[in-house]
1. For which of the structures 1, 2 does the calculation of mean count of other Cβ atoms within 10 Å over residues 54-61 return 16.6?
2. A value of 21.9 was computed for Kirkwood radius over Cα pairs in Å; which of 1, 2 is the source structure?
3. To test your reading of the models, identify which of 1, 2 gives -23000 for helix-only ellipticity at 222 nm (-39500 (n - 2.57) for each DSSP H run of 4 or more, over all residues; to 500) when calculated.
4. If mean count of other Cβ atoms within 10 Å over residues 230-237 is computed to be 17.8, which of 1, 2 is the source?
5. Of the structures labelled 1, 2, which one yields 18.8 when mean count of other Cβ atoms within 10 Å over residues 246-253 is computed from its coordinates?
6. As an exercise: mean count of other Cβ atoms within 10 Å over residues 30-37, calculated from one structure in 1, 2, equals 14.8. Which structure is it?
7. Just checking, which of 1, 2 has the largest value of relative contact order in percent (Cα under 8 Å, 6 or more apart)?
Structure 1
Amino acid sequence: MLILAKAAMAMMLGFVFSILIGFILIPFLRKLKVGQRVSLTINKRHLAKNGTPTMGGLIFIIPTILSLIFLYFRGSISLNHNLIILVFVFLSYAVLGFVDDYLKIKYKNNKGLKISTKFLCQMAIALVFFYIFMKNGGESTLRITSLNLVIPLGWTFGIFILFLLVGTTNAVNITDGLDGLAGGLNVIAFLAFGIIAWNTTWMEGSQDVAIFCFILVGSLLGFLFYNTHPAKVFMGDLGSLALGGALATIAIITRHELSLALIGGVFVVEALSSIIQIIAILKFNKKIFKKAPLHHHFEELGWAETDIVKVFWVAGLILAMIAITYGVWL
């Protein structure tokens, strides 16, 4: 019962802070004219969203950090290297996304940071992650418990960290294309990883990492109050990169890297649909999907935006339940 009480308290804290910050922040973003520029290549229905405030990721990032600070000074959580890594990656990617969003708004286009610059920044984040992780007794191995395999990676574990960070952040970013889609899927994903982290008892700070997840779930639910159709605010790269980075980090420190592919299965499919479409066009001059990523394909088929979001949420929930069953129970 204590676990449920702590989880409920963490989610409530994040939710209340998020609702309050959203109420204050959205009018401020409108005043600053921090609006999303909708690409003409997307479904015409999206043109009505042009000018909707972006950088809404602050609505769940600020409450998560404030809640952690409050719980720390209250003595409800403790600082440990795993929580430090998680918060570092979460905030580092938030800053990276903020710069990306700022440049898009400043120059009134959708280019943002150069790919090379963004990759170098992500390399630096991965390097700090790797250093802190190894300095505190982390193992540079990949464990596949279902096959009873332990694969030593040595220094290439740093490259593995970078691969997961880059892959997950891009997948979440690509999925953030419909009102409430990425936000809802992340609620499901962090709830799943919160349960997994709480049961990873051998990991230092397992409960603290779980509480971070539950706070973020509450904060995301508050964000969805403003982001579900019709969205009053978008999370922007600021939010999607922070969420993707945190997801990948939790998967690595809990040693559930393969579970990430299942819990974030919808993100994986969305990213793959874009990759497949690009390869098909470049190599064969043909389209596999009407538009990529996959959610735009369904829009072109005439599906309502809310129906697509609900179907994707259900798919994400089913995959997360399977992952929890395997990762915690079996």
Structure 2
Amino acid sequence: MADIPAPSLDLALGTLRAAAEETRLRILALLTVGELSVSDLTDILGQSQPRISRHLKLLVEAGLVERHREGAWAFFRLTDHNPAAGLLRPMLDGLDDRDQRLVDDRARLDAVRAQRSQAAQAFFSRLASDWDRVRSLHAPEAVVEAAVLDILGDRPIRNLLDLGTGTGRMLQLLAPGASRVVGLDASHAMLSVARANLEKAGLSRIELRQGDIYAPPFPRDTFDLVIVHQVLHYLDDPARALREAARLVAPGGRILVVDFAPHRLEFLRETQAHRRLGFAADQVASWFGEAGLDCTLTKNIAPPSRGEDQLTVSLWLGQDRRVMTDWPLAQADREVA
């Protein structure tokens, strides 16, 4: 938000006109707490789908709301990426939260989110027993997460992308220290789980997107940190996935890969759809090199007990080789002089 320029007079007038209608203003107020679908807004506001869709179309055209597809669904969120956001957010923050219409909208929103959370957790519970079996074979998640935080250190994170976000756990862990946070997953069902988990954690300004890890729908050089957590072993071509991830990393940015060291647990192919049985340290480092990254750190976390039926968790940190400079500013200074 700090880097967004102030709106022009014409843009400010357009923003105010687009918001100056009761239903649209109520929609905008609801979107301050996170992404919502047309179906969500229809249930909350008690209006027809065509009417809600028309209002959303106007808000999208005015640049106040962003729309993205997730399978057969469409989700909407407040914009954070153009000058209208600088005018819109303070206006919404200034609304009287005791207004009965807003109070009733929030109550219905809570009911919709509770229903969505129940459906997501029902899906996840069907997978939980298998996932618990895998988790019992390696170090506790808390130990792995502590290692992630230690490796990343206190370097500021502006734009974070979690590829294959799954339940959204990495987003919950890292979002408090980032300016913009995005999670990508191919599965609508898993995104529903992630959305419910993030809402429960009170994290409302996280973007969730459905997409292919081999063709992530983001511009080059967008993120200063990309996370690939327990994803590569599901892929036929993990090297390609890392090349695509590296394309998204800004100059001097980083990629953190968390996965398993080589193992012989063939049953994971049959019961968990694992395509690869872990990765050697030099293999991932080599893939980093091919993608224009230097592998600056490798860390192994031993399983809780010894034995051939245990898994070692490995972490690799890659850094983009391009050097961040003040070239645009320095160049501008020279031209002025």
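1. Answer for the origin of the read-out: 2.
2. Working: 1: 20.1; 2: 21.9.
Checking each candidate, the match is 2.
3. On the way: 1: -23000; 2: -14500.
Comparing all candidates, it corresponds to 1.
4. Working: 1: 23.4; 2: 17.8.
Value 17.8 for mean count of other Cβ atoms within 10 Å over residues 230-237 corresponds to 2 out of 1, 2.
5. Values: 1: 27.1; 2: 18.8.
Label of the originating structure: 2.
6. Details: 1: 14.8; 2: 19.8.
Answer by label: 1.
7. Details: 1: 27; 2: 14.
Greatest value across 1, 2: structure 1.
Each value in this text was obtained by applying a stated rule to the coordinates, not by laboratory testing. None of these values were measured; they are calculated from a predicted model. Cβ atoms are built from the backbone, for glycine too; each structure is taken alone.
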